[in-house]
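Visitor: Dropping the structures in below, format is structure tokens.
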Structure P
Amino acid sequence: MVKSTEFTFLDATAQAELIKRKEVAPLELVEAAIERIENLNPVLNAVVTPMYEQAHDAASGKLPRGPFTGVPFLLKDMIAAYAGVRMTLGSRFIKDMVPSADSELVKRLKRTGLIMVGKTNVPELGLMPTTEPHLFGSCHNPWDTARIAGGSSGGSAAAVAAGMVAMAHGNDGGGSIRIPASCCGVFGLKPTRGRNPLGPNFGDIMGGLVAEHALTRSVRDSAALLDTTSGPAIGDPYWAPPPGRAFIKEVGANPGNLRIAFSLKGADVSIHPDCVRAVQETAELCADLGHHLEETAPEYSGELARKAFMTVWSAGCAATIDAAARALGRKPAPEDFEPGTWVIYGMGQRVTGSGYLQALTTLQSISRQVAQFFTNYDIWLTPVLAEPPLPLNSFDSPPDDPLRGQRRAATFCPFTPICNVTGQPAMSVPLHWNKDGLPIGAHFIGRFGDEATLFRLAAQLEAARPWAHQHPARSGD
């Protein structure tokens, strides 16, 4: 038998292989994951809703035969509904909401053989790039517990980085997979718009800004998981172009000599030297691997993009709260929400139908400009973030300045939202740690529908500069 400590930092594919060879039982993996959660969560606060009873029942029963049969998994506490288990969205107002049915994505995750052991911490309604909700308290970065884990999938990223599980669910409406992946030193891919389903409750979310997937320890886990969850569901309003072959087959395939544009600057935003250095070193590594690098960027109005994005974002916030209010039979009030959330809710309520559609038209126009840029380049490389992981409370929004956190967010993560606007796939690859031992991801953006090239490149980078041996101080090691 394999000792539990020996599979703490194996990826999900390797854990599934152990089960397939009967070297470990699903129940052993589940119990080991629960033990790590119980040991580490008092410090990290990554998991907010344990699902231990459900996990024990699943591990003790007959599991579906899939690529990840018996492997423990965590769900982000947002969008992906699990019947009978609360989904709070990190909000006091919604904290008692319990879905009556699984979302389509959860059904597909279950069919892979994954076993859900809990739900992870999120900022209120996923609005911030840090996971510090008033409802549950701050999620701490396992590399430095005085720092943020990122958001909004911060609980999932911290859990994977710390060795609680090998991979965890995440979703991304403005960088919410890639930001915490960078902060916590794990791999995070946001798929193409429509690649994974959002049904049955949603056709799309916020005009297509939001995409579902996961944060993983390895590239192959991300590819294999996307193979099993992607594809249209009945009634979807649109879906991503079908891939030429399975994504897992791209892992290890030769990416060829890619044309990679890279950017070291952000419009009207100062970039920390550590983040600039990470892109410079990544560009050098890509050049050494035979790719063609050019420092350039697509031309579009960042100010127009930010204004239109905020119109759609605030309208989405208002729609979420109003829908919850109808479901709960309660009227929302300021005391039910954090100050910043309540102000954004008010902004969203003031958006007219005309204003919303005009904002979408603006974002679609910008998407065409960016798409034109990708006729000349295969990949666009940028920093994920303008700064390394910040100290906790950096995004606090006091009642007398409720939008302070949003303003700070604009300077912290200026590079990620454009991919939600265009719907393009993008990934944070954990290639760098600064002198303080903090992870700094490299951000790669691919053409619409072309996760294949991203997976090929990511696997090549993983082989050239492995990160699997990098374990944070606060971990299951």
Structure Q
Amino acid sequence: MNIALISTYELGRQPFGLASPAAWLRKRGHEVVSLDLSRQALDEGAIRKAQLMAIYLPMHTATRLAAQLIPRLRELNPCAQLCCYGLYAPMNIEYLRSLGVSTILGGEFEDGLVHLAERLASNGEQKADRTLPPQIEPVISLARLSFEVPDRSGMPAIDKYAHLIVPGGDFRIVGSTEASRGCKHLCRHCPIVPVYKGVFRIVSRDVVMEDLRRQVAAGAQHISFGDADFFNGIRHAMDLVEEFHQEFPAVTYDVTIKIEHLRKYEGHLPKLRDTGCLFVISAVETVDNAVLEFLDKGHTRADFLHVACVFRKLGMTLHPTFVPFTPWTTLSGYIDLLGVLRELELIENVAPIQLGIRLLIPEGSRMLELEEIRRIIGPFDPHSLAYPWKNPDPRVEELSETVQEIAAVAEGRKESRFATFERIWKAAHTAAGIAAPPLAASAVHAAVPFLSEPWYCCAEPTRDQLVSIGGAKPQTKRAVASADSFV
């Protein structure tokens, strides 16, 4: 069977969500074309030839872009079976069905894709006048799978993706993989929770290592682990990085870990440092304890402060991420967040877009459990795939737009993080009607390594992204950055 696997966006990484199912499908004799539309044009010939088109939806941005793409796919090939798979597929099942998507697969999707392909193949060639068979594969599967080594053949080379920028202006080619799926935790705003509900699955170490070997052979000098929380399986994680470092001592890596786990497993941090971990990403979200409780994050302001101090003592780099604009955000609270980053010497560690992120409330979100949220949200918006909300203070709403604009302009100009932070600092104080204390020269700290693509896992797509997919027309209203982070 001819199958087109399609990715619209995955954080500037070579999509694991194409490489993994491609291995499963090719092993069973199917002809697979992997198309990453964030890095290549739509191959119309491959689409016309496909009997099954499967679109990978790992995050909000990818889903919004897919919605723009699907009409074009249908125009090119009205007869093919259309499937959407990945984290955001089951969360938007009704909307995707309305677009003509016949099969929805969430959770551990590889086996479902194989079953779908083989079922269609056994039914023979698809014809225009044929009624497509109804879905019999589970919409969400949490089955324990025996994973195949991802097959990245036919995809754009890894040097076409986001790269690592290191102090001094040098850069390194970045590969990526996943050592686990799902997450043990139930953070109220996280999109993983409605699908996995506290379940996580290990990808066997031999599979991960073989994937890493192939990427290093292809030129990878740094590996970004895409696990929702690398410390969900602490023994698996530490055994993996030790083996990886022993085999590739010159290759560095980064991981994502909850503040809660960075405290619980603090004793393992020196081992991360010594095995080549350049930085750790952690979703702090806010320094307001009341908001952290609403989000059910599992850590406090004091926990974050403690972790930041531990990292400094160990000579490690922490990249905190945030959702600073929520229904509970106040101007004083926002200014407090900026002040904490200044005091902790973390200005260089935070991508400016992080300071403009708004809370995203998609279908199925645990945020809907809160009466406070149900009172303020509007009806579900199928265009934005979220429940709209506004902060009760219009000055906060205006500030969020100002910060997003500052961050977008700064990215376009390649402005320094400190200069951008200073502009955000002044804008926040102006919004509050108070004079902004000057940022002393001592607030400028050493640059840190970071990935070149600044967008966020669940941020809404930019206008340029929407225009680039499926011939969509530009939106008249600027896209708003909003997110529900992973850890």
Structure R
Amino acid sequence: MTSTSADIALLDATDQAALVRNGEVAATELVEGAIERIERLNPVLGAVVTTLYDQARAAVAASPPSGPFGGVPYLLKDLVVEIEGTPFHEGSEFLRGNVSTFTSELVHRLRRAGLVVLGRTNTPEFGMVPTCEPRLHGPTRNPWDPQRSTSGSSGGSAAAVAARMVPMAHGNDLGGSLRFPAAACGLFGLKPTRARNPLGPEYGDAVGGWAVEHAVTVSVRDSAALLDATAGPAPGDPYPAPPAARPFAAEVGADPGRLRIAYTARLPGGERGHPDCVRALDDAVALCAELGHDLVEADLPGLDDRIGAAIGTVFNAATAWIVGYWVRHRGREPAPDELDPLTRAYRDVGRGVSAADYLLAVGDLQKFARGVAGFLGGVEHGGVDLWLTPTMSAPPARIGEIASTAAEPLRALANGAPTVAYPLVVANITGGPAMSVPLGHTPDGLPLGVHFLGRFGDEATLLRLAAQIEQARPWAQVLPSVS
């Protein structure tokens, strides 16, 4: 790779697009440079599982790049979002050989924004565990330490961006699956408001709006501008997100004002997370205070055993739904060796969840969400603006630790849960936006993240604060060992 190509790889997507727009670099150069990096780094990291190089080259040759990210290379996570005529596996042996029959609305919007899709990134089977080690494709390794996990389930995308294969990549999030890998790989990860991005044409919503689409990015401004390019309901969507007051990109650099931020190091059971993660939280609290915000220690109200049980009911039912969806599309049941043991265990429990059980759980969670909305009602309503915790409750696990076996089908759950015990799923339950911001490293160099939960529909406050933190503590210049 030439020094010029190496320099370009260090730029975020906004700057790469500007080079193309100003005629300093051709889109073909961006694409070929990214392909070279993928080919060189992927044998070590296992981040990209499907390549679409011929399509990408044809796209940039067919017409001049346009849109805010004209000519910028991009990767799609191999989950939910599809491209007609291309392989699509969702990390499962059950989907080996599957080819998509439609193109998702989100892909059309990404292409209109000028992004060039080079391939698909690794994900655990159906995105159900906090690591990225499917039997189908093997593990994705963390660029900061290849013996460590990227967390999950957007771990393939996070590894690719952290290693600077591409400046940003697609991810989705049903319970933290975008934010956990962002923290594990030293990236910015924004989970948008429910229904901010479309899920069509295949889905109206997924798991009652818990699942959302967006990306992991190097910079805050890339995340904001990408959301401007993709946000908005599609015809037939069951409901829209509240409209933004102005473009999300305009919030980057805007004054967030004096925010009241609640924080806690305590997990739902009362214990504290790993000391390294708690130190990152302490650092974030001190930094936010230095930036002029008010910090108050407080736990999230209403997060009790009943809510925990309701969350479990929804996840079990979701797994049964996901497998049932693919049984219908494949026209047969999976063979015994075509599902991960944990997926099979979740599915077995989920098939026992009655419609009444599910709706009772939804009702409990909706009541809980109202309490959270009051807590995040802002100072003028006796509440706070944001809730802050560490993103992960422990540094990334070693490869192989979060894996189930036929003899121990729940091993991945038992070993994975202690790494992601802070309740990031609250953002999925409430539908509110949330973000993981990279802040600090463990003593042995693994990145850490802190997590902010925001008000429903209010990405603006999160983006303003994230940009303020990014300016005070720039993170993009620090690169992992594999990059």
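Visitor: For mean count of other Cβ atoms within 10 Å over residues 415-422, the calculated result is 25.0, so let me know which of P, Q, R that is. Numbers along the way, then the final one.
Guide: Values: P: 25.0; Q: 17.6; R: 21.4.
Source structure: P.
Visitor: To test your reading of the models, identify which of P, Q, R gives 4.7 for distance in nm of label points 7 Å out along Cα→Cβ at positions 103 and 423 when calculated.
Guide: Working: P: 1.9; Q: 4.7; R: 4.2.
Computed on structure Q.
Any read-out appearing in this document is the output of simple, stated calculations on the displayed coordinates, not a laboratory observation. Every value quoted in this text rests on a predicted model; they were computed, and no experiment measured them. Cβ atoms are built from the backbone, for glycine too; each structure is taken alone.
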